[in-house]
Structure I
Amino acid sequence: MGALSGLTSVILVLMMGQTRIFYSMAHDGLLPWFHQVHHRYGSPHIATLVTGCFVALCGGLMPMSLVGELVSIGTLLAFVLVCIGVPILRITHPHAKRPFKVIGAWPVGLAGAAACLWVMSGLPFDTWVRLLVWLLIGFVVYFAYGARHSKIRSR
């Protein structure tokens with residue numbers, strides 16, 4: 001029972017983060033229907049509803065072990081990208097405004113990426129295949145729609 005409640009907590013936290021990611025993408029023009037916030041609560045309610053329905057369907061129809069593997073590999077990949085992206089942005093955009101600093105960005109970033117990749121290496125092969133399929137779908141959607149509609153890209 002403890003492992004299930006821990007997985008549920010992780011999924012709930014990731015759902016909150018995912019709605020904010022959709023909201024940010026909507027402000028860039030990539031998901032135009034997720035830009036609205038609730039008039040009373042100020043939360044991205046449409047993104048929250050869509051994400052909640054998707055997660056509920058997956059949680060209801062898929063084995064929890066599979067859900068846990070997919071959540072894990074997706075989150076770890078996001079961490080790898082952030083760990084590598086922070087030091088790279090220091091070189092490519094040295095004068096960008098940064099609300100906080102990371103001391104030792106290169107050693108910390110590379111160590112963090114290596115640790116995440118090490119954990120990811122323990123996940124089953126079929127989880128990697130699913131990750132690659134979802135990444136390909138995401139690339140197709142981005143290059144078919146998002147690249148033309150991105151407000152950041154047009155700057």
Structure II
Amino acid sequence: MEGARPARPDDVPRLAELNRMALAELAELRGGKTFVAREARPAPLDAGLIASIEDPDQLVLAGTIDDTPVGYALTRVEDLRDGTRLAVLSDLYVEPEARGVAVGESLMNAVLAWCREHRCDAVDTFALPGDRNTKNFFEGSGFTARLLLMHHKIVGA
């Protein structure tokens with residue numbers, strides 16, 4: 001049975017492995033190499049995950065099939081200058097063999113429920129250009145684009 005549950009410290013090695021898989025996939029996509037070099041959490045992820053699990057303003061989930069982690073999600077709360085609260089879904093990944101059986105949906109439902117509990121006004125996440133599957137998944141969960149990041153590669157640099 002698929003589902004999502006709060007990550008436990010004993011999940012950290014598996015979640016770190018899933019994170020490495022996610023970064024390898026992202027690096028192959030348009031814009032992914034720069035995303036991995038700039039925005040992605042730096043390795044090793046293990047120590048950071050333990051701190052995130054213990055932080056009440058962060059959520060670390062394990063997406064599971066029969067309680068075995070096959071995906072993960074990381075979300076944090078940011079208090080904005082105007083007094084609103086923004087949730088940032090920095091990571092959501094399901095290994096390829098476990099896609100299409102509602103693990104991602106279970107993770108997303110748990111993230112959104114947590115965001116409501118933490119009085120967040122909105123949730124931000126990302127999809128790389130050309131990654132139609134990710135864009136479709138987020139749009140199916142009610143997300144819309146609010147910002148396009150433009151990038152210009154310098155030839156010869």
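At a glance:
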| read-out | value |
| --- | --- |
| Structure responsible for 0.20, with FRET efficiency 1/(1 + (r/R0)^6) of positions 67 and 91 (r between Cβ atoms, R0 = 30 Å, to 0.05) calculated and labels I, II on offer | I |
| Origin of the value 0.45, where FRET efficiency 1/(1 + (r/R0)^6) of positions 59 and 139 (r between Cβ atoms, R0 = 25 Å, to 0.05) was derived from one of I, II | I |
| For -0.47, -1.33 (log10 I(q)/I(0) by the Debye sum over Cα atoms at q = 0.10, 0.17 Å⁻¹, calculated) the corresponding structure among I, II | I |
| Among I, II, which structure scores highest (criterion: distance in nm of label points 7 Å out along Cα→Cβ at positions 123 and 147) | I |
| Label whose coordinates, when helix-only ellipticity at 222 nm (-39500 (n - 2.57) for each DSSP H run of 4 or more, over all residues; to 500) is calculated, return -11000 (choices I, II) | II |
| Origin of the derived value 13.3 (Kirkwood radius over Cα pairs in Å, for residues 51-130 alone; candidates I, II) | II |
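FYI, it's all coordinate maths here, none of it is from the lab. These figures come from a predicted structure and were not determined experimentally. Cβ atoms are built from the backbone, for glycine too; each structure is taken alone.
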